[in-house]
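Q: Following this line, the structures themselves.
Only the coordinates and a few stated rules stand behind these numbers; no lab work does. Predicted model only: the values in this text are computed from it and were never measured. Cβ atoms are built from the backbone, for glycine too; each structure is taken alone.
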Structure 1
Amino acid sequence: GELLVLGTDILGFGTGVRSSDALGLKVGHRVLLDDGRLECRITALQGTDVSLSVLRGGLLRTKKGVNLPDTEVLGGVLSTKDIDDIAVARELGAEIIAVSFVQHPEDVVRVRELAGPEPLIFSKIERPQAIERLEEICRVSDGVMAARGDLGVELPYEELPSLQRRIALTALKMGVISICATEMVESMTTSTRPTRAEVADVSAAVRDGFDAVMLSGETAVGHNPPLAVSSMVRIAEVAERNLQMPNWFADENPETAAVTAAAAALAKRINADWIVALTYTGYSARLLAACRPSCPIIAVTPDEQTARRLSIVRGVYPRIGERNPDVARSIEHALSVSRSAGMIVPGNKVVVCVSRLSARSDADTILLHNER
């Protein structure tokens, strides 16, 4: 019941002070401090001052986070500093920009306007409002991240496993990349082994259908980052054995999705060793991966940036290759690149999926190849 007064500039919404009305704060809303360890409720608002009644107290140190689970922040999620950072990222040629605390599809559209067409835009799903608009946010994003740290604070932590799976399956359905992040093997920040619960957690993320699992503190400040990475790789590889995923049909481009789904189905039916995807922007390779085929995908593209972007997509091994207006020559070159990389070997069954030779990346050819 102790009284606490904060200024809205302390609440982490950019360099400019915004009034409580501009933020959307209301009397009765909860304010969580330090990852939810302290809980307060707003009792009064005056200008930039927020009066709080402490419901669950504790020691509050400096530089701790603030969460507003009941508040839909008005005026967009980008601060002045965020806008400046996006400009720097664009100047440096950043390939992925992750947007924190997304609430609306418009938040992502605004970042795209500032960042330009080149970088992939990943929406961090960590607010109740983002869960409510998950499909709409996926539709305007290149990828989504289940940011479980803040998501588990702003929503009841017991709901986190089902929310995590919902994020993964929605991304799969929409044909966008998905990442599961936060405290995957947190104990390995100091320990040489993950806990049993962490092993089960990483395995569950793989089974949920995420493209990637991401380390944070384990590699940022951990004692042995390479060991943390190799441990998570081992867990993920075992989890992928005999993994059965639903075959989603991404509905944003039904023609391309139909061809990629057919290629994935053919690969499964003939027990193919590889799928070779010839792609320009990487779009058709991403749709192929969303089908979760039973074999890995070699994505051959003439664009180095596309190859780097595809490295985050589940089961995709990008390679640089030339494009030729002649489809037959393009296919032979892609197979040659795959052989040179030591991937395709004699006896392999290969399904080749070719996109049209343009930036649209619409897949339109499927070929069965037996390597001799």
Structure 2
Amino acid sequence: MKKKILFVKSLNSTFIIKDEKILRKHFYVESFLFKPGSALRLATSQFQLLFWLMFNIPKAHLVYIWFADYHSILPIVMAKVFLKKSAIVLGGMDAIKIPEVNQGVYLRPFRGLCAALSIRFCDLLIPCDESLIETVNSYAKQEPFVAGVKHLVKYFRTPYIVIPFGFDSKKWKPGTRHREKLALTVAVIKNMNKLRLKGIDLFMEVASRLPHYKFMIIGASGWATDFINENKSENVTVTGPVNNDELVEHYQRAKVYVQLSLSEGLPNVLCEAMLCGCVPVGSDVNGIPTAIGDAGFIVKKRDLKLAVAAVKAAMESEPGLSQAARERMVQHFRLDQREQKLITAIHELIK
């Protein structure tokens, strides 16, 4: 008989759904979608989560939570009360504090307390990259700063296992068309803080210095679209979010993929682009250099000249680098690798 896992999430992103599908292959899974929002919405969601936990947790073997945030504290407390095991997947916002762009759960005292206590008292953390535990960010600001839950959570002693995200190389693959001298970046952007966090402002500056190349931003909406259109150079196009089929087509025609974020976990879009054969350019933060390795170009500091040089080098690189980018993903970031490591870790936890 399959053991029971309670799966708690606050959104239905692709990478979360992939984990849910993996677990359903090996366990009986009950899922709860926590809906954050206003204070009233949060309170309502917490009550709904509490009743759901009270009904389901007695017969469960593990509570599996995506992100440490408002929604993680109740499952952790209930797991302790009912002597059940718990695991939290760290995603990024639960491992940073960057007030300059209003990013990180620890900027709000109560929210940060919920996340910190959840991380401190859960049985296992599952970060997608070692940097979410501890890192020094020398890219985002003039002076380097320490980040990661080991720095942000007092008395941190929680066991953890790094399990990178995995990707389907049959879905994300190069096409047959000729690659354009196009640099692409993808991010969900609605406001200035998110625009700066994802490095879109620097991406636009790079584009203005390289007018003979084309640049494209995918994922902007609302205010962000207007801002980009008002400030971009003529060689930049911008579009809203697209479905995965369209995204594959864009990856297949672009020579270069650019990720100049101030902070990240392990960016899915970067890895997908590399699988499709884009030559990667990325900032030296968190999981970005882990993904790129020696198959692309790392920008060590948030500096326009360095970023321009990296994008230009990627544009003029030999075709073999495109293949190297894909091969790196296939070798180190396969979906079956995540499945194997995840299931092994869970069996070890609940045995």
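Q: Could you figure out which one of 1, 2 the value 0.98 for Rg/Rh (Cα atoms, Kirkwood Rh) was computed from?
A: Going through each structure in turn, the value belongs to 2.
Q: To continue, here is another question. By the measure FRET efficiency 1/(1 + (r/R0)^6) of positions 54 and 262 (r between Cβ atoms, R0 = 35 Å, to 0.05), tell me the structure among 1, 2 with the highest figure.
A: Biggest value here belongs to 2.
Q: Just checking, which of 1, 2 has the largest value of distance in nm of label points 7 Å out along Cα→Cβ at positions 70 and 318?
A: With respect to distance in nm of label points 7 Å out along Cα→Cβ at positions 70 and 318, the highest-scoring structure among 1, 2 is 2.
Q: 9 is what came out when relative contact order in percent (Cα under 8 Å, 6 or more apart) was calculated for one structure; which of 1, 2 is it?
A: Checking each candidate, the match is 1.
Q: Taking mean projected area of the Cα convex hull in nm², for residues 150-341 alone for each of 1, 2, which is largest?
A: Numbers: 1: 12.3; 2: 11.7.
By mean projected area of the Cα convex hull in nm², for residues 150-341 alone, the leading structure of 1, 2 is 1.
Q: OK, next. Any idea which of 1, 2 comes out highest on distance in nm of label points 7 Å out along Cα→Cβ at positions 142 and 238?
A: 1
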